[in-house]
Structure 1
Amino acid sequence: MEIRIGVVHTPKEIALELEGSVDDVKKSIAKALSDDDGVLWLTDKQGRDIGIPSERVAYVEIEPDGAAKRVGFGRA
């Protein structure tokens, strides 16, 4: 699945490819964001660990593998 995380006061978002179930990822994100001094730690498919202070997370967008991606021009 692909996850995009918006960070406060940063124009770019963080995009990650993660393995695992959507529910497990949601639970770990909710747990990290519930603590004001917490850090959201995620490990991407390449094995890199990414940590974001929970107070800096603006939004999290999860796109499951089954989501349709559109490319090019055409009518939807």
Structure 2
Amino acid sequence: MTVQDLGRLLLLLGGALLLLGFLLLLAGRLPGFGRLPGDILIERDGFSCFIPLASMLLVSLVLTLVLNLLVRLLNRGG
């Protein structure tokens, strides 16, 4: 791997992180996201615990699809 390849990889990773940050900012504004059926909320006196199980699965599915698409597009060009 040359220095130019490493530079391109770092730029790609930085762009991906930037895009992920924007998506996370927008996800907070989506109605119902984080309150899906399957998300667990436990509230007791002086204690609350939120486990976004369904939301994590949805995010994982979407990221898997997007990353697979990116890998296929990058392999086709190379």
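Each value in this text was obtained by applying a stated rule to the coordinates, not by laboratory testing. Since the structure is predicted, the reported quantities are computational estimates derived from the model, not experimental observations. Cβ atoms are built from the backbone, for glycine too; each structure is taken alone.
When Kirkwood radius over Cα pairs in Å is calculated, the result is 13.5; to which of the structures 1, 2 does this value belong? So the calculation was done on 1.
Ranked by relative contact order in percent (Cα under 8 Å, 6 or more apart), structures 1, 2 are led by 1, which has the greatest value.
Looking across 1, 2, the calculation of helix-only ellipticity at 222 nm (-39500 (n - 2.57) for each DSSP H run of 4 or more, over all residues; to 500) that yields -22500 traces back to 2. When distance in nm of label points 7 Å out along Cα→Cβ at positions 30 and 62 is calculated for each of 1, 2, the greatest value falls to 1. The maximum of FRET efficiency 1/(1 + (r/R0)^6) of positions 6 and 46 (r between Cβ atoms, R0 = 30 Å, to 0.05) over structures 1, 2, that is, the highest value, falls on 1.
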